[in-house]
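S.K.: Next come the structures, one after another.
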Structure 1
Amino acid sequence: MTRLPARTLYICRTAATLSPFGDPVGQSQVMLETLEQTQQRAARRFGLDPVVVERPSQAAERPCLLTTDAVYFSERALGTFLAQLARQPGGAAAALARCVSVEHALPLQDVRLEDWDGPGARAVYDLWYVPEGPLPDSAAELRAALDPRCPPRILPMKERVIPLRLPTLMEEERILKYPLTSTVIAHVSHWTHLLWLAQLSLGVAGMEYFRAHRLRSIGKLLWAFLRRFSLNRYRLLSGLNVVGAGSRIHPTAYLEASLIGQNVQVGAGACIRNSLVGDGVIVGDHAVVINSVVGRDCYLTDRFFLASSLCYPGSTLGNVRTQMAVIGRDVYLHGWCGLLDAKFIGDIKVMHRGRMEGTGRSFLASCIGHRAVLGAKVLIHPGREIPNDLLLVSRPEDVIAEVPPDIPPRTPMVRDQGTLVPLSSLKPAGRSDRGSA
């Protein structure tokens, strides 16, 4: 790629925070890093110097690349943008043509959509190449200042779409289109965006690993084919894992197309498919992880099931099943709590900027804040935010707290207001004190 005159990517801070965590948007978890780390890693991958500025006007070099701390871009997306600029200089804003992967991450994003229902449909993102001219003092004024000077430049991309069947109602079949691509750009302003990016992470992380370890990846693919001598994709994918140093994988565990960190423990009969697992994670016996991102030092207890979710570091997940959820740092989920994740009619709404807005999804759980604890028999409605440090427990009358010492043998007992009472002492519902006439 031709060397650009400017070698600086300016990242302008915004005042944005992400609810319910309260973290600056740049500290949000994207895959196994923070958003800030992914931006800086992608910039350095192409020889750019990432410089964080408080105001756009502090970006002194021209020409330069400019973005905000709320924009995610994969290495492939940034590299393609730079390649286009090398061939055709001039001010530009990165854009992606309308496709499944763009639409997958689009709900609640504040991107600019142009000709969205026409043949030139595209989403335009806050990633600019500025060859010359002044910049405003406020990040909020960037679009107004740069849109006339930086027309959209559509990045070529490839994607593969995998159809996944969702639960049906009244014989209506519903299909979720699950995209695989390595060219991803997204504006992050809501916890659902972290979830969408986690679901796109396999294509992104796989391609970035391949570019960083090209010869090793080719050798692994050839070895997987020769060892299994089969073109069955599942047999091949089971040989395309990356396992970090010090990890202990039980011989009966099944791994498929996953990136496993260092010092990870995977128990007997466990299954990890199409997922990213951070350092120090413990996956219990017969636990299942599918299409998910699990942050470092998480503990997934025996028989736990995790699908299409994002887990921040340090959480203990002991409930039976979690799907389509974002779990904050150091969260504890009790074995009997539940995150409801489906709505059969209409889409699931979430709180965004002070009001409830639709997500276009009928399959979505909730977001659990940092250090929250969900006790037994706690059920969370789809699309909800649980604040940081919240302790949720079941109603006292649902728990047997008092056991009388003089219970007669073989007497049927039931729970009533937190204690045990004989079944015969309870009156059947709907009957008077004197019984039926």
Structure 2
Amino acid sequence: MATFLLSLPLFRFSRMHAQSVVGVPISLVFGLISANITAAVMSFMGQGMKWFSNERFCLVLYTPPALLGILVFQVFLNSRASGQNLERLSYRSVHLFFSAGAWAVQGLGIGSAGLLWFVSLFTGAGIVTDWVWGDTEVPIASYVLGTVGPLVLGTEVTASLTDIFVPLTGRMGSLPPVDNIIASLTTVAAFYAFPMILPLSHRFGTRALKTLTLLVAAWSILVCVIFSLPQITPFDKTHQKRFFGMHVENITSGEYTLQLGVADAAPGFEKLVNDVASEFGAPGAKPTLNVMDDWNPDWDVLYPFSQFVTSYKVSAPRPEGYESSWQKIFTVKAYDDMLDFATGTRKLTLKISHPGLIWTVIAFDAWVVDWSLDSPPPHGVARHHIKEASFYGTNEWSIRLEIKVPGLGAGKLTHEPLKINFVGIEEKAMWPANGSVV
């Protein structure tokens, strides 16, 4: 708060001062727009996720276009301020941006105000230096002071952000705009690490600013061309593509399907699905995109990670000479089933038998009042997924449930059937753990 209030006397009520102050967040917005346009173009050209194989590639790819957007706005601002000392005003505006941002974030109780306040200390020290030794230009010492803090802390913040969010964003599936997310993250991190680019761009005059903007534009294009080369790929030995394939037998309907999914947005997945469908699918079968919500039972073995998987479903032919026995041995049965009219609940024990299967999951919609799990059930009607994670050799497990039955005892003497989806993985058919068996 004190840093922000001490910054206010640096400015006067004039159009130029107002444009300079507002120009700092607008410069960031221009950088975000430019970087996101680059991300969209790369994705449209089939060159998305080229940043995934190295946590620092996103900085190399998206920092130049972000800088280009910032400089483009500085060119516009320069054209509106002939003869004005934009360098000094921009320096002070950067300081006001970070001090005001720290005050606002602290007031909202977000808890990250220290990152902004830390930068304002160094930019404030640079302004004091400018007061003492400044002439027509901001002294070099002010730039050194205003750069050291943001660059040191910004480098640490950027390294942490990219180490966390590059792998995480790359596994979000193909539907989220992952390239745009990373481009935005890179722009904000770069702006935080070197905000002095704003005043520095006005130090050498209009001609130098326009020349620098053209050079950065050429740099941005060159970087995009380099990242479009086939030698740079989204995946390598340490950043492997995760492809999920399941041959699913529905023991209720007798249907066989291939379930094919990925957890990234890299190009080429649709072509791979079509190739697999033509080779292994039923004659004339066309892949259909799955709706990956809580009610997709085919992927319950991976729930809740399945929410990040983009998957297709392909009808598959019945294996020749195959006689299924799973309908007899993979069962879900209710025991000790009772209705309590006083509480309006149904009490039962579900027993799941699954010899030869692992990672069994049951899923159902109900208002569970109580169950035999450690954590209490959520309130109200909800979709429940209950997973059993024992290894091969455990053939049975059970769970006790108490389910609310609306209207029971108040004119209603029975209950609706509890519909349960149940799924498991055949242990001897898993790859690569049992590749020699498959």
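Here, each number is a calculation from the coordinates, and none is a lab measurement. Just so it is clear, the structure is predicted and the values come from calculations on it, not from any experiment. Cβ atoms are built from the backbone, for glycine too; each structure is taken alone.
S.K.: Where does the value 6.4 come from, among 1, 2, when distance in nm of label points 7 Å out along Cα→Cβ at positions 39 and 423 is the thing being computed?
M.R.: 1
S.K.: Moving on to the next point. Give the label, chosen from 1, 2, of the structure having the highest value of distance in nm of label points 7 Å out along Cα→Cβ at positions 55 and 127.
M.R.: 2
S.K.: Now for a different question. For structures 1, 2, calculate distance in nm of label points 7 Å out along Cα→Cβ at positions 23 and 63 and state which one comes out highest.
M.R.: Sorting by distance in nm of label points 7 Å out along Cα→Cβ at positions 23 and 63 in descending order puts 1 first.
S.K.: Suppose log10 I(q)/I(0) by the Debye sum over Cα atoms at q = 0.07 Å⁻¹ works out to -0.42; of 1, 2, which structure was it derived from?
M.R.: 1
S.K.: Which structure, out of 1, 2, was FRET efficiency 1/(1 + (r/R0)^6) of positions 191 and 383 (r between Cβ atoms, R0 = 35 Å, to 0.05) derived from, given a value of 0.25?
M.R.: The read-out comes from structure 2.
S.K.: Right, here's the next one. Which of the displayed structures (1, 2) returns the greatest value of relative contact order in percent (Cα under 8 Å, 6 or more apart) on calculation?
M.R.: 2
S.K.: Here helix-only ellipticity at 222 nm (-39500 (n - 2.57) for each DSSP H run of 4 or more, over all residues; to 500) was calculated and came to -5000; which of the structures 1, 2 was it taken from?
M.R.: Going through each structure in turn, the value belongs to 1.
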